[in-house]
Structure 1
Amino acid sequence: MTPVIALSLIAISSLVTSFISGILGMAGGMILMGVLLALLPLPAAMMLHGISQLTANGWRALMLRQSIDWRVFRGYTIGAALALLAFTLLQFVASKPVALILMGLTPFVGLALPERFHLNVERRGQSFLCGLINTAIALVAGISGPILDLFFIRSKMGRHAVVATKATVQSLSHLMKIGYFGGILSASGGSVDPLLAVTVVVLGVVGTSLSKQVLERISDAAFRRWTRWTVMTLGTLYLASGILALL
């Protein structure tokens, strides 16, 4: 594949996935990661994914800043920081297939739990747990979509608050991922193409901006229905990917 074709595929993927995530607050990152892993070495793919998603989520959080739940963000930040510290100190490397399988099973298990055990980021202590688990999985597999979504799907937040708060905490996680994998990439003598980085940044902003018009038009009921189906679909894809990786 020529560099021009690869750049075109990454550019189109950045635009489309940022648009999808801007509507549902999810799914786009997983699709983009698949494209990047198919075209780039792992450390470079992780870095570029982090740059793209930090831009898209950061811009989304800025556009919807009045809807952010800062209490959830504070709890998430503490959990995320502890996860990053543990990975940095222990240099922990888990099996990616196992991580994918766990991520695939989590939505099904979480939605099947009795009411008193439901994951809900608005419940006491669960924003901390969300940050801890989500960041740990992101540092293992690069993405952690269904895990994060599971904490929000049963909350009472409106669609604007869900998308805005998820964008804020995801921005933090991607910033941490950039620092973590940036160190790994630097140590190996690798780098990220500046042209690719600028491309995903610009198109991430464009796709996110376009998505706001759709988010304004859908209802909270439709938003939750689409989110639930997307979570289950992504869980199935993660599970299948993990099983195939093991085989």
Structure 2
Amino acid sequence: MKKILLTNDDGIQADGIVRLAEVARDFGEVWVVAPDSERSAMSHSLTLRRRVEVWEVDFPVSGVKAFACNGKPSDCVRIGALNIVPGKPDCVMTGINYGYNVAADLQYSATVGAALEASFQKLHAIAFSESNNGIHEVTDKYIRDIMAELIDRPLDAWQIWNVNFPGCMVSECKGIMRNAKVSKDGFYEDRYDVIDVSEGRKSYMVDGIRRWEAGEGTDLYAMINNYVSIGVVNNLS
């Protein structure tokens, strides 16, 4: 039986990791090591100069052993693989992330960063993400079949599978775009909302504008045009 380690960057109580565990347990023994609260946009960062605490918690999916961690998603993968899952996991899955992980946003994503850490540990890794609009129809329809397709599908060293589900109704989904390339188009036009706090002091909040254009055959193009996107992301080039 496969040993499958799950983590995310939305926190161990997030709906996405619960839904991921419900599907993953059909493929093996599932272990969850995930942050105790949200750790979005932490990329592949690790905790180096303080101790990281991990503790067992109740989890709403039967048969799943779950642990919360006060570190980062990549810490969760390292500690889970090296210290918690007996004999190391056969596969690491991350997500299901609340929001797409495509194009330039891959550089910031801790969902993808945790999967890339798994590849550093020479573990097979799959990152799953979906729209943040709350529509799960396409994810629920396709995730089990895609998991079955990718869980044993070989990758070269330092590679991961990256899967994104569009936030549309199933009737609007155009199917699966395999071998999707990472878009070089910006996902957002970057900008900040600025407020004057006091004299000489300002407050800034990220307030990017979504872009709705991308090159054909890319992950961002797939999301804009209601395809499921499956592609390879390289850890080191």
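Rule-based calculations on the coordinates, nothing more; no lab input. Here the structure is a predicted model, which is why all the values come from computation and not from measurement. Cβ atoms are built from the backbone, for glycine too; each structure is taken alone.
Values as computed for the structure displayed
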item: For relative contact order in percent (Cα under 8 Å, 6 or more apart) computed as 38, the structure of 1, 2 it came from; result: 1
item: Rg and Dmax of the Cα atoms in Å, for residues 34-137 alone from the coordinates reads 15.9, 44; which among 1, 2; result: 1
item: If P(r) over Cα pairs in 10 Å bins from 0, in percent is computed and equals 8, 33, 39, 18, 2, 0, the structure in 1, 2; result: 1
item: Parent structure of the calculated result 3.5, given that distance in nm of label points 7 Å out along Cα→Cβ at positions 154 and 170 is the read-out and 1, 2 the choices; result: 2
item: Structure from which 19.6 was derived, mean count of other Cβ atoms within 10 Å over residues 74-81, options 1, 2; result: 1
item: Structure with the greatest value (metric volume of the Cα convex hull per residue in Å³, for residues 10-65 alone, set 1, 2); result: 2
item: Of the structures 1, 2, the one that -6000 was derived from, the read-out being helix-only ellipticity at 222 nm (-39500 (n - 2.57) for each DSSP H run of 4 or more, over all residues; to 500); result: 2
